[in-house]
1. Looking at Kirkwood radius over Cα pairs in Å, for residues 115-322 alone, point out which structure of P, Q, R has the largest value.
2. Given a value of 2.0 for distance in nm of label points 7 Å out along Cα→Cβ at positions 51 and 443, point me to the structure among P, Q, R it was derived from.
3. Of the structures labelled P, Q, R, one was used to calculate distance in nm of label points 7 Å out along Cα→Cβ at positions 99 and 379, giving 0.3. Name it.
Structure P
Amino acid sequence: MLRPLSATSWNYSTAAHLLNRAGFGGLPGEIEKLAAVSPGEAVASLVDFQKIPDNADPPPAWAKPDPERVEKVKNLLRMRKENDDSTKTPEQKREFYDKQREMVQQYRREEYQDIQGMRYDWLKRMATTSRPFQEKLTLFWHGHFATSVAKVKEPYFMWLQIDTFRRKGTGNWLDLLEAVATDPAMLIWLDQALSRRQHPNENFARESMELFTLGEGHYTEKDVTEAARAMTGWSLDRIHEQYVYRERLHDDGVKTILGKVGNFDGRDVLEIIVQQPQAARFITKKLWQFFASDNPSDKLIDAMADEFRSGGNNFAPFLKTMLASEEFYAADVMHTQIKSPVQWLVNSVRLLQRNMLPPIVSTQMTRTLGQDLLAPPNVKGWDGGLSWITTNTLLARYNQAAILVMGRGNLGAEGDKAAKKRIAERANQAANMLRPANVSDIISDSERGDKAKVMATLEKQFIQSQLTEAHRQVLRDYLEPLNELTDQDIRHAIRLLMSTPEYQVT
């Protein structure tokens, strides 16, 4: 198992597959460049992204602890104390509460704007990055350690967590687990910051085993309660916006966890978990399901777990082996994965060679398709796979293809709440003011006279294979009656291709 793909099997199609799965797709020139080197070199050029200069924009100004936060809290406490003065009249107290409410509302508006900006910046970064694998892996970790701004609230904490995934995503399993466990967003999301030795909170301990490392059936309720005791003391300094260990909150008694006995702390728990053979099986299977296919065989899972453990539980060497393996390029893996909404949008923007659409349009697109970045639906993250395609979301993909190509269309999004509906309406207005895609770089003037070449070029660019004969005939029936193909004719042809089943998979 996991034998490297031979050089004789490496070609345009397999190189395109690698770029699609380990990134967000590539243009024909990028694919051909990758196909010109060996499979191992191609994989290394993506996984070893630290060797590539990062072309990302600098972090937003707010992505750091607020130096004025302490003073703001002191002022608010002082105002509250003054307002509790018995000499204050009811009118004066109401005035204070009105002022306080306005301060909170303004703060929430700023939070919303920052989160929307962060979503857009990430989408734009995925579309333009010089390190596509870094962003694709970061997206995996975001879904694996699913944390939502709906509860975390603080934009800085969400930014900090995503940055942790970027920095540590190809590193050591134990180091990443500890970084996530002491991450402010996670401390809030799973209530670890509320845990005390008198009343240990079990949420993070439970999800660490069930969702992050082992899976159901590989731990007991006793393991959860004992791990929760060991993790007490991991807390959050909200004033300085950072993790803090509070020894007085830690339960320093003897615990029994997964057969081990000792006076364990949180780090010890994670070490014990990572030592379990199931931990390697669990995380390598999750990585395979994200990058390759849904149902790896037990034999393949065992091979991947052995490879991961032999590499010291470090992700980079394992990922290189996985992405270069024969199994990764098997017929039942290639062109079988339904694109996630984020993959669909970023891939489409790249293939159309246009800029990411305005923030309100881009974020509304992925939300309408079922993937709202920074707000997974629950602690399990997004289900993925077939769940991405419903009658409504498939129609939304067709409508959004029209927006991307033609510069107009209907996002088809109306929220239940008035605020969501207003956002959807503004997004639709913005979508219908876009410029259409520039197709001159896709179909040259010399190709327009040969409709067979036009079809071949579109297939090569947008699906890296051939449409089924039935879908080719639909495209052929559209093109054949036309005389000289205009830009608008080409756009309509691209929109038709983007509405085929073949375009929804990668």
Structure Q
Amino acid sequence: MAQPLNESGAEVRIGRVTLRTPGLAGMVEVYEPAEGGTRGPTRSAEGATSDLLRALHNARTREQMTIEIAETRPVELGVDNARRGPSGEPSIEVDVPAAGDDWGQFVLATDEAGAVSWHLPVDQDNAVDASRGAASRTYVVPRRVVEAPAEGAAGARGVASAVGKKVLKVVVFPLVDPILGKVGEFFAHKWELRNRPYGLRSFTPGNYSQPLGEAIGEEAWEGLSAGPALLFVHGTFSRAYSAFGGLDPGVLEALHERYEGRVFAFDHPTLADTPVDNVDWLLQQLPASANLKLDVVCHSRGGLVSRELARRAGASGNGARVEIGRIVFVAVPNAGTVLTDSRHVGDFLDTYTNLLQFFPDNGVTDVLEAVIAVVKQLAAATLRGLDGLQSMLPGGPYLSALDVAIPAGAKYYALTSNFEPDAGSVGIRVVDGVVDRIFDGKQNDLVVPTEGVYRFGAELGGFGADPTPRLHVFTGDGAPVHTRFFAEPKTAEAILSWLR
């Protein structure tokens, strides 16, 4: 039965849950599995797309309970004594039963407008609490009240329904994965080795949007060395088919005609392995007879892999040769993204999840499973083994080294975006507001700073004094978010123009 919140901040206990909600009024109700224990995440699917629910199921998570807070409204207090969360926002505190020593736990929260966020148990200092033996866990969730979008409004796009209430799903998972072993340091690395293995694949008009393509074996290198070839390199959490699946088949047909069929893609881990590791693997696949003249189309972190390949172009060490001609950067964090800072990794995961919620694309479940693998590792209170993400840290050791080695031979082109949500997109406006604060007001596509795609390196001159002829910046209505560039006709037009 629903129970009122205490807007002054006094504890409210309902069932096995305790809430402290200063500045927030509303009604709370708790749902638990009828016969105790846990069950698959099926209760209260409001705000979660079928792709997200499927990804949670595939990740072997279970629902422990669901907390619904309805009729929410902010209340002005003389003194705001709300707890501040990791991002500094006024928040509410929720104490839930611990799942037991053999289980990890997190909360998947959906606000009134359908925006999703992942939350880890925290101690009084907002550090992740991965201790064992405690009877309960504390979660800190933003207090803000968001007006749900009207039925049919743009803000509800991609979301199962306009929620109109806060939904907190308490989710648990075994700390010993039956296949990958202990969830802890380097868990994401083990997950990627099994689910995102290295591979070089054909990329044809018939298979580019499919998870699998014909593997590039030793016999294929002679054909790829016969003339200029085109390589596609995907970004974080992704694979080639999900990153570039939004392209029109006609674009692939035109590129295959120009490159006489010499078009292929590089699938690779992005969470644990660095761009150096990625390129090491790629070069090791080349036979001594290979003589590749490559142009590259890359998205997001894939641009750093492409720059690393250009930096090491020439002899691969076994006699094979690689020459990089043109690189088309699409939403690439050439100057990094602060979302990969340890303080904002949670925001990084939230943003990617919401992009897939509000702007569903190819391979959504596939990408969300990678996000959940990182959430599990973070719930074990460790960032160790996420070097692939850390390679995008602005001013970090990897980007600093890469910036002093910009090759003279490669010619760069770039597409970037200054995304602004429309007035009706309530849920994505919440996400945009959070990201804009993290980026200190700098223009961005919700993941990468707009100018950081083309202003990088020594004195921020990665594209030289005048990048305009080799640059397209999406602005105004229709500017795409980070994950939706390849659905834009202008992206296809630019790629076909630049790769003549």
Structure R
Amino acid sequence: MKVFSLLLAGASAQDVFLAPQAKDADVIVVGAGWSGMSAAHHLIQQGVSVKVLEARSYTGGRTHSIQFGDPSVGVHTMEIGSGWLESSGFSGGPEKAGPPVSAMAAEFGLKTAWIPGSSQNMSNYKKVYGSDGADCDLDGSIRARANAAYDCIGKASGKGKKDPTMREALTTCGWKPQTECEMVVDWAVTVDDPGMLPEEQSLALTLPDEVYDWWGPDDRFIIDPRPRGYAQVIDYMVKDTLPEGDERLIFNTKVTNVAIHDNGVTISTEGGETYTANAAITTFPLGVLKKEHRTLFTPNVGKKLAKILDSDTFLMSNLTRVYAQFPEVFWDNSLEAWLAADPVDPGNFPEFQNMNHADRQPGSNTLLAFLGNPESVKYENMDDEGVKADMMSKLQQTFPDKTVPEPSAFHVTRWGLDPLAYGCYSAYKPGFDDDSYEKINKPLKDSNDVKRVFMAGEAMCDDLSGSTYGAYQSGRQWALTYLHSIGKGDKPKDICWY
């Protein structure tokens, strides 16, 4: 009767059903990846009621593993998304503490392989094969020159052109690859991590890198054999706040709209359900925001943010993983990783990680290849048989004296085509204004200037973007900001834009 009377009095149905007693939670968190689960964890710790809506059937988002392999050879856990713990795990940064995800992973006991000097250290590739199968960098001089150029580009970033590309910076530092051997090393220096061509990369995407500056110069490659792999660290984080089976975590629920009202938010889903709350923390990946921001928010984000999201300088990059398991090992199993040159396209299956190495997952008989753009686009749009044929051709070229057998198992990641991601992680080209993060990180408000929607995720964390650290910290930071707004705790330090 009360609802009917209010409707007769002129109140909208949305406003009626947003009455305080009808709200489903204090805060709705959209997405159960690192940022969403981090936000929920910190809110629940302080007694805030939360519901998490996740479109997938699992937590972790782009941090995900699969059970890979034919039983005749062996089934093993392989990461298909986030696969590295960047940094040496040292204490540092604005909070004078260790990297948060790394510290939790160590506490949990996540198994990793040490990568000295990070994946950009060319010395971690133990051999460079020419297209004739011979070692084309026998003395390591090409890799040494590439390392020297990479060390130089930090100095180059402060000279000359205001916003140089990665290619321009390396050229300034004397790195001018010409031979096929130099070109494949160049691919590893420039494309392997950002996933995009050096001519398109802003140098600022690479340097300065706060992760390594704050917490040390190394990487750890995740090789945990347990079924959930890296995502187990999320499970560990929320074991006392949002454990498995908790009814506040709602799977297979894709959010289609976040509507802002003067007394809260209404979240609509693809299945027709609606949820109401005082506020929302959304964790849509940048690829989804770029494609769908006009329908995801009511009213839409402001003109300045819309312009940034529509820009071609702020984008989702991609790095495709291709796993191939073989009935027997035909490669040099003593090598953890190698590069393989190509006479035509240096990005054509240039890098192989040996998952069968004694320090990785021995017995897996598996090679992992990485592909960046534009090859990511090419191969993700091919069927598995086409990708497999090209990979086998490259392996046969690299090992001409061997018979390369048909794989026992094969898997291609396709994050660029995934409608819940549209890429692996955020990146930007020259012309992107770093000050845009001030606009990106402004909460969406109602007509009374009350903050209602906080947009979290790795892409929203400037200094730690492109990493699980950024995703975790962004969710944590917005949760602490919300808590401060309701009188619970101090205003958090802004680590994402420090």
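No value in this document is a laboratory result; all are computed from the given coordinates. All of these numbers come straight from a predicted model, not from anything done at the bench. Cβ atoms are built from the backbone, for glycine too; each structure is taken alone.
1. Values: P: 17.8; Q: 20.6; R: 21.2.
Largest value of Kirkwood radius over Cα pairs in Å, for residues 115-322 alone: R.
2. Working: P: 4.0; Q: 2.7; R: 2.0.
Comparing all candidates, it corresponds to R.
3. Numbers: P: 4.2; Q: 0.3; R: 2.4.
The read-out comes from structure Q.
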